[in-house]
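Several structures are given next for inspection.
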Structure P
Amino acid sequence: MERVVVVGAGLAGASVAWHLSRTHAVTLLEAGEQPGAEASAQNAGMQRRLAHDPVERCLAIRSGRWLDDLPADFREAPPARRVGGIIALAGDPTALDAGVAHLRDAGIAVHDVCDAPPPALRGSALTRAWHIPDEALLDAHALVTGFLRGLRARGGTVLTRAPAQTLELGPTPRVHTPRGCFEADHLVLAGGAWSSRLAAQLGLHRPVTVLQRHLLAAHSHPVSAPDHPYCWIDDREVYVRPEAGGWLVSPCDETEVAPVAGAGPIDPVYRAWALDKLERHLPALADLHFTGGWTGLRTFAGDRRPVLGPDPEVPGLHWATALGGFGVTCAFAAGELVADRIRGTQPDWIDSPAVAPGRTLPFDRLPRAPGLAL
């Protein structure tokens, strides 16, 4: 049985390890105290399939189908709570038409929101809005835990406090950690924000951009309800989701930063920016009082698509990184794609070259997200 070492036990790495555990001897290495405690734990946990990019939609649609029929590894703590999601536009009403058509063609219910918006969107000046009733709030911890439960049940190994100190490639790739040296036939780099540093150890130029984003918490608001759909005004880049009787809110800011462990503190400038966006675009929530929050890391390649699959220059090296802000939405399919490529299978449900590590990328200038606006 071939051996695989996966570096990084966030959503991407845990998914790859889980998929491969049926056919390979897998060792999953995590630098931190526990798996899934970095970027995987810092997001808002919203499943979003109505996205601009068709490749991202393919990953999200396939992951969503898996969520509809979860295997036993995930039934002890179900990771999904379906509240529905609303994606709205305040400008060009046709901006997401291709995405809506793609989802409907895949059998996903997407309804036009006409005369009766949910409470959080009352008074919002919108040109178009769609309700996807099956969208879920996803628990990243439950997803990672389920992946690890299945991995261990099939004989895989999970080691924490095992940062990759030195990587060696060749006929037998090796990863040196404080907890020992691990040899493998295949090495998967799933280090998220630390992917570029790992690549640099191997003399490879595979940079990713790390962007910081704020997520703010407001509690005890009368418009909030456990079954209220999350609401995302796409072209004004602001979203809200119900949480503990209040709301989680993001102004969808993007600041390039160096990766650091743990969630970061709130910058008052972005707290004010979020309130300004609420006042202008979600007036029903303009009276929110933020009581906490954090900043999290999102990792992107130069074209904002994931980097998934075998490295074109180094035999035995594979990548599972740059999932951006869509790790909870796309992790299952991303892990499946990487695992299939290690097994020598070419997936037929996605354009694999569009996410291949060897594709040409504008690494020197990351394009802004569609609709990113004040």
Structure Q
Amino acid sequence: MTITVKQISQFIEAWAPPHLAYTWDKVGLHTGDPNKEVNKLLLCLSVTPEAVRAAKKAKAEMIVAHHPLIWEPLTNLRTDNPKAQLCLDIAVAGIACFAAHTNLDVTEDGVSDALAKRLGLEGCTPLFASRTADLVKVVTFVPKTHLDRLRDALAEAGAGNIGRYSHCSFTSPGTGTFLPEAGSAPFSGKRGVINHEPEIRLEMIMKKNRISSVTQALLRTHPYEEPAFDLIPLANVDPNIGLGRIGSLKESMPFKDFAAMLQRALGLSYLIHYGALKRRVRRVAVLGGSGGGSIADLPDGIDVYVTGDIRYHDAQEALLRKICCIDAGHAATELPILDTLERRLQERWKDLKINLFREKGMGTLYTEV
């Protein structure tokens, strides 16, 4: 079975849709041919020269990274410019490079979920809601005879999901009017005569990335030649999408023991912690990557906060609020997502050969090829 760069990109984007990324982000395919066949793939956090060397050694046709390869526009392709040289090396090697960044941060089973699972947290929910996850309502009008069939088709296409419930909808009766003109083929009524049709108003909510599939299902299933429908942006956000995660340990433990457990779970040689070591903690918030600047926005009721890039004054803010915090490093708090990526890709394509390139701390790198 042939696997292409495009297929892998689409598979990841179905899980972490690009519209969930922050507006300033640079996600998607940065280099390579979307139609190129992929037999071997390398996963990494950042596309460094070491990661590219590992990809070449593994004969990988594609790199999937968390951090985008190209952040600021390249102003030249000079070989004495390290960033330009890195991009040239990838292009010359014919390696496709794809990035899923903030969209992978906020999606379900994403960066912070992977970190939370590594720490054994239970009952996790997003720490901060994501405005990129606004929902959409589809509204259409259909004869009662075709209501159930249309509802089922929209549900199968991705509409009507609320929490653990599917096929969620609201209906109300009404009357639609239309005048079939010359060349029309009306489902009911006659050409040249205004028709008053008993109809059911059908409403269902959906995620933004389901708009295309739901619209296609509506047009394919609706009995009318020209069905009327509305797509209404909502202020509601998907409760499962957001930055960071908050959950609980099975049992409370001293902060000192939690820090030691986290250090073992992430394979760290060291970490930085702030707070009373004897304090018992249970409610834990995590944010993979750089989350030190979010301490002032943390909700109440958190015992300990785990993230990377905590500045001194951020830590003091946390201590004033009686929140212990741990700076486990930007890379270390994101690394668990590589295991999730590998699992998902391997479940989809068992024959795809996947290599992991892990950053361990800052400046210490090792590979598994």
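Each of P, Q could give mean count of other Cβ atoms within 10 Å over residues 163-170, but the derived value 11.4 comes from Q. Source structure of the calculated read-out (mean count of other Cβ atoms within 10 Å over residues 19-26, 15.8) within P, Q: Q. Could you figure out which one of P, Q the value 3.0 for distance in nm of label points 7 Å out along Cα→Cβ at positions 59 and 347 was computed from? Clearly, the read-out refers to Q.
Looking at relative contact order in percent (Cα under 8 Å, 6 or more apart), point out which structure of P, Q has the largest value. Can you show the working numbers first?
On the way: P: 24; Q: 19.
Max of relative contact order in percent (Cα under 8 Å, 6 or more apart): P.
Can you spot which of P, Q the value 0.00 was calculated from, given it is FRET efficiency 1/(1 + (r/R0)^6) of positions 83 and 251 (r between Cβ atoms, R0 = 25 Å, to 0.05)? Here the read-out was taken from Q.
Tell me which structure, out of P, Q, gives 0.80 once FRET efficiency 1/(1 + (r/R0)^6) of positions 235 and 267 (r between Cβ atoms, R0 = 30 Å, to 0.05) is calculated.
Among P, Q, the structure yielding 0.80 for FRET efficiency 1/(1 + (r/R0)^6) of positions 235 and 267 (r between Cβ atoms, R0 = 30 Å, to 0.05) is P.
Which one of P, Q has Cα Rg over 2.2 N^0.38 Å, for residues 139-226 alone, as calculated from the coordinates, equal to 1.18? Corresponding structure: Q.
The maximum of Cα Rg over 2.2 N^0.38 Å over structures P, Q, that is, the highest value, falls on Q.
Rule-based calculations on the coordinates, nothing more; no lab input. Fair warning: this is a prediction, and the values are worked out from it, not measured in the lab. Cβ atoms are built from the backbone, for glycine too; each structure is taken alone.
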